[in-house]
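Structures are listed in the sections that come next.
Values in this text are rule-based calculations from the coordinates and carry no lab data. Not measured: the values here are computed from a predicted model. Cβ atoms are built from the backbone, for glycine too; each structure is taken alone.
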Structure I
Amino acid sequence: MQPLQSEAPLIVYIDFKSPYAYLAVEPTRNMLAQHGLVADWRPFVLDIQSYLGSAKLGKNGKVAEQSRSAEQWSGVKYAYFDCRRYANLRSLTVRGTVKIWNTDLPAIGMFWLKQQASLEEQCRPDSLLNRYIDAIYEPFWKREMDVEQLEVIEEVLSGIGADVTGFRAYAEGVGLDFNADFQHAAFEAGVYGVPTYVLQDAAGATTQRYFGREHLPRIAWHLTGEQGPAPDIAYESGFDAGRTQPATKSLTVCVDFKSAGAYLAVQSTIAMARDAGIDLQWRIIHTPALREPIDPGAKPDRGTLHKYTRGRYVVDDLQRYAAHELDGLHDAQRSDFAGAGLLWVIDKQGDADAYIAAVFARFWQQRENIDSVAAIGEVLAGLGIEVTGFAEFVEAAGTAQAQTQREDMAGQGVSFSPTYLLDGEPFQGRQHLPLLRSLMTQ
């Protein structure tokens, strides 16, 4: 078994301790069934400590041990919040964890099943492998299963009707060694997170690699012949019928003009809002510049190689969804002139959506400066907005007001571009647009 090769057109890597991988299982299966496709499901055991630090709760429910930065904690907290939001749409339970679990044993259980059945047999909806995945995920995320106990995994295998003769010896010998070797090989081949999707051509060669279930629309497009325009990223759009509808049809959109992710989101955000009759309230934020991947050298540690691999993937992923070459991805300069311009447009009762789109186009498409009064004045003039007095406004109060707004958003914990706020609830990334539309028009 080679990490990036399979007889199936798609390899899907999952880890049982990842809530994002858990939430990806059903949508992935639905996509495969819809198009009559099959996938080769494989385990990838995350080494979370190497790139996200570690933490452990005490008996009182508070953090007893931890080695995480404030930025890492922020990311972890949002991830669980986001996962629970989508889990609730499907009546799934995602409880918080008390530690970082070792999921080598359930991975070994997957390999035990895979070696006992052909790929065709593994791909059947009622296969032992599919039943095993379900039998682990649901109780594990309800915190009803200790996946670090060999007898627990053996009991799961027996419970789904698998032959467990020799499993203990396999898990403590050949299977243990194989899993360790395979996990190392997969990581070295560029698999760094879950869910990861690896697409194959007819000859069994890797053609595309995607990280995250938001890419399922594009993955389906690839696997079905790439007919028509390539779809954008998107999470599932269903909503919880018991959820209260937002009080207004107003959506706050927080963006940094030098964020490529926000640039890729702006047109679809405006189009969705206009089609659904949603009012957009734009807020300008400053986010850290996208870090440029630095060659980790000959023998990097796992954390360093993880950061490099992820950094390269992020750049490649942004580029493949863009309609043109993206330059300036790592531009670190930030200013408040464009933010002041938005305040001016609002004061003059201009079209804020058009202004936002024009500034993004100026920086990302035209590759023109947006960090001066003159540059923003050109944008305003191009939109037919009065520019007389704009320079004085910027000097007297504009940039100060823009900075205050930016600091206010930072104080609310908004540090990702784009972030959508619906009744104060944050949604990071344009993949949430289908759900946001559903929630606001249900």
Structure II
Amino acid sequence: MDVELLSRIQFAFTIMFHYIYPPMSIGIGILLIFMEGMYLKTKNPMYHNMTRFWVKIFALTFAMGVATGIVMEFEFGTNWSTYSRFVGDVFGSALAAEGIFAFFLESGFLAILVFGWDKVGPKMHFFSTIMVALGAHLSAVWIVVANSWMQTPAGYKIVGEGLMARAEITDFWAMVFNPSSVERLSHTIGGAWITGAFLVISVSAYYIIKNKHLDMAKASFKIALLFLAMASFLQLFTGHSSAVQVGEYQPAKLAAFEGHYNTAPGDLYLAGWVFDDEEKVIGIKIPGMLSFLMYYDNAKPVKGLNEFDRKDRPPVNIVFQTYHLMVAIGMFFIAYSILALFLLWQGKLFSYKWFMQLSIFSVVLPHIANQVGWISAEVGRQPWIVYNLMRTSDGLSKVVSAENVLFSLILFTLIYILLFILFIFLLDKKIKVGPEHKNIETSTKQFIEA
């Protein structure tokens, strides 16, 4: 058993499981602003009912995100202590900012959001909704900043030598606005918006098929659809910008994205399979399109994998496949949005059962896109844990055995499976119960009078 491989699998498993929940929280959080804003504008009790229902779903996803995220911080110290010492100054600043400016903001106003309906005025409750959504987004900002620094380090100097070497911040804002942080943040936030929108769409479609809570379901479907369309098209631009940045600062990763071995005009593959030993790809491609997307010149050479020693190349096929799966799902989001908007314009959006069924099951696709996008980004950085500064193998703790890691991996797997079953059970229960209708008139009157 290899301790490095097991440690990487353990961290990948825990972070991938954790990342099921924050995108839903971020996406639902911003949709709550629109829902409650519609209630304040129209005083229609249906929007009040809608907001209260989705607040419960938000609270569930937030709680699961907190519970599953704590483990990763301990793993930094147990499995990756050398890495933690190296990046401690950088990560300490970013994670402290996340805790102070994001988590405390989000959790502080969460109580008002969940329990303050009849205890504070409408403007204060709406303000708490905005603050919770803002906190969720700020949390993503600082986490992505820390991760982006690992991809494109900036604003630092190296002090110490050997195992005692560490990166020390020399320019805080250069660290924050490192070359990849803005592009990666915008793409990450867009993915979270899509995830939240599809959750609302999926539940709304379920209610429509079941002929339950129709007014709320149709209204929430429309709100989420408009938001989904905006976010899906935004992803097209942020994804392109992110790929251009990868080509400039991490050319080996871009070459792995497209299985591009020789420095020459680059082809864009729609689908394919990489044979790394033979250094070739068999698939459907558009000649010169990679060069055009990178440089707006289909004859300009793109740096190939052969420019790098084999020990400095990422595993090509897994990066190629996950990247193309993410792109394919992203194209589905755009196609779905166009079709749904067309049906809405025709007045037939809710007339086709097959489309409502498609909408229900499409909820899993944003999660798949988030996960495979993360895999392509992180595996594409290999063999570096901090790009061009520290190899993954050098970041391991020196005293943790493979047996220790394997035991904790099995334990985490069992616990996380139980947590996921609990989440699905609670989510299913809340969806089947649906929005509360009791005392809605009283609550509306209190809101208006306040």
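Looking across I, II, the calculation of FRET efficiency 1/(1 + (r/R0)^6) of positions 113 and 409 (r between Cβ atoms, R0 = 30 Å, to 0.05) that yields 0.25 traces back to II. Here distance in nm of label points 7 Å out along Cα→Cβ at positions 97 and 353 was derived from just one of the structures I, II, and that gives 5.3; the source is II. When FRET efficiency 1/(1 + (r/R0)^6) of positions 169 and 265 (r between Cβ atoms, R0 = 41 Å, to 0.05) is computed across structures I, II, the figure 0.55 traces back to II. Of the structures labelled I, II, which one yields -0.52, -0.71, -1.06, -1.13 when log10 I(q)/I(0) by the Debye sum over Cα atoms at q = 0.16, 0.20, 0.28, 0.30 Å⁻¹, for residues 249-296 alone is computed from its coordinates? Computing log10 I(q)/I(0) by the Debye sum over Cα atoms at q = 0.16, 0.20, 0.28, 0.30 Å⁻¹, for residues 249-296 alone on every structure in I, II gives -0.52, -0.71, -1.06, -1.13 only for I.
A value of 3.5 was derived for distance in nm of label points 7 Å out along Cα→Cβ at positions 185 and 345; which structure in I, II was it taken from?
II
For which of I, II does distance in nm of label points 7 Å out along Cα→Cβ at positions 209 and 233, calculated from the coordinates, equal 2.9? Structure of origin is II. For the read-out FRET efficiency 1/(1 + (r/R0)^6) of positions 361 and 393 (r between Cβ atoms, R0 = 30 Å, to 0.05), a value of 0.15 was computed from one structure; give its label from I, II. Corresponding structure: II. Could you tell me which structure in I, II was used to calculate relative contact order in percent (Cα under 8 Å, 6 or more apart) as 17? Answer by label: I.
A value of 22.3, 62 was computed for Rg and Dmax of the Cα atoms in Å, for residues 145-320 alone; which of I, II is the source structure? It traces back to I.
Starting from the value -14500: which structure in I, II was helix-only ellipticity at 222 nm (-39500 (n - 2.57) for each DSSP H run of 4 or more, over all residues; to 500) calculated from? Matching structure: I.
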